[in-house]
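Listed next: structures, encoded as structure tokens.
Just so it is clear, none of the values below were taken in a lab; they were calculated from the coordinates. Everything numeric here is computed off the predicted structure, so don't read it as measured data. Cβ atoms are built from the backbone, for glycine too; each structure is taken alone.
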Structure P
Amino acid sequence: MSTKPFALVERDGPLATLTLNRPEKRNAMNTQMTREAKSALVELAGADDLRVLIIEGAGSVFSAGADVVEMGALTEENARDFISNLHSLIQGVREFPHPVICKCRGYVLGGALELMLGCDLRVAADDTRFGMPEVRVGVPSVIEAALFVPFCGLGAAQDLLLTGRTFDAQEAHRLGIVQRICPPSELEETTQEAVLEILQAAPGALSAQKALLRRWMQAYLEAAVPPSIDAFEASFRTGEPQEGMAAAHEKRPPAWAPGEK
């Protein structure tokens, strides 16, 4: 196991598991976690005997998304660095030379859902809740949120990103955001079944196939991501993120919510 406190790595033959490890904070993704996880990916990418990677969250939740406390303290000057670090992690997953399986339970929100979309296969317990709540806390959904359009269509992307609502695993499966759902008690078994299916494929062909899939999406994301980072940075001029993150942390409605003064 690695010594990175927020990104634990375990190896089992051709399989590696990367665990987001802040269970006391519902594995909220702060800058330290994203950097540690990206560093772990770089190290694992160089392992000649590795064939499959699983990404999961410690405890009962995959991840509640970006850390609202850290985000609430961002300014226009450092917002770009924060979101660029998260994009670098997800890009590292997409560019990882071997298939990556996301193993989801509990909640998968915001940036964590974008991380999930960056994986190749997505397996979820059927009581998992998903959501992109960014607009409710004062920022647009950016970077790999762009994948919602090719994954589930423009109409569904508009619904999910403009409302920020949460949705269940059944809807996620219907939209193609997750490929496999199962009872919580069967999550480990279902994930391992996916691992075994991948191991039936020839290693070289599998890596070539993943590289092709990545290239098929490359032009789209290269056009979509940079302006979204600009939009994230610009949102911090408005004061809305600061109010939204404070409201989320204090468990109260933000000032713009209906009925608020």
Structure Q
Amino acid sequence: MANPLGISVNPNNWQLLPRYAAAGMEVVEISLPLAPIDELRLFACEAYALLRQSGLALWSVHLPFGRRLDISNPDEAARAQALEELGLSIDLARGLGAKTLVVHGSSEPNAEESRPARMEACARSLKALQDKAGGMRLAVENLPRTCIGRAGWEAAKLSECCAGVCFDVNHLLMEDHSAFLDAVEGKVITTHLSDYDGVDERHWLPGMGVVPWKLVHDRLLAAGYQGPFLFELGLSAEKKPYDPAEVVAAWRGLVG
């Protein structure tokens, strides 16, 4: 059975869910914004209702992220507060029936000398969040710039504390895609697919940048990847979501 296509939806694009379904996507990630829990519940429930009406299945929930939710914070009180708040989103995801959770390992900026302590704090946080998640699989996302999890070896190490890695292909600024995939081989359980220029994250339509799409696709499958090829896209130059049919056509043209 072929890996399904999926889309991450947020307040900018969730109303396009019927069009994503019509374009051939099958699964959805609900990406929770940084907001009070009552607002998160309202958004998540509206998005969930529409995805079900559209014949789509919920695959994952992306937990909120931001400076106050930094699970790598060496300050124990601040880290405990972040875990408590993220726990509310985990309960929300459980109620929706999500199979997978995606979490950021840190916010930024982070000083180089702080990285060992932040890696350790992040690892302890991931263990606690995976315990809270129970049967849902927690995936730590690789991140750009000074974030924790910016290199393959960091993502691989952190994934030992949870279920695996969410591979965001437009976040690699420290190494190329082949090197990253070498480091995390067999550990990727979900994806965030978009293109970029190799200078910073862009979340462009696939084919607009430098991602070696065929290599990514083939290497994941060769490593036994069984999750969806799930897109996490920004807005177009016109400040609108990319057309769902255009997304699917671009992907199929790139990977065959």
Query raised in the report: Upon calculation of helix-only ellipticity at 222 nm (-39500 (n - 2.57) for each DSSP H run of 4 or more, over all residues; to 500) from the atomic coordinates, which of the structures P, Q produces -12500?
Result: Q
Report task. Assuming 1.04 is Cα Rg over 2.2 N^0.38 Å, for residues 145-184 alone as calculated from a single structure, say which of P, Q it is. Result -> Q
Report task. Consider the structures P, Q: one of them gives 0.60 for FRET efficiency 1/(1 + (r/R0)^6) of positions 57 and 97 (r between Cβ atoms, R0 = 25 Å, to 0.05) as calculated from the coordinates. Say which. Result -> P
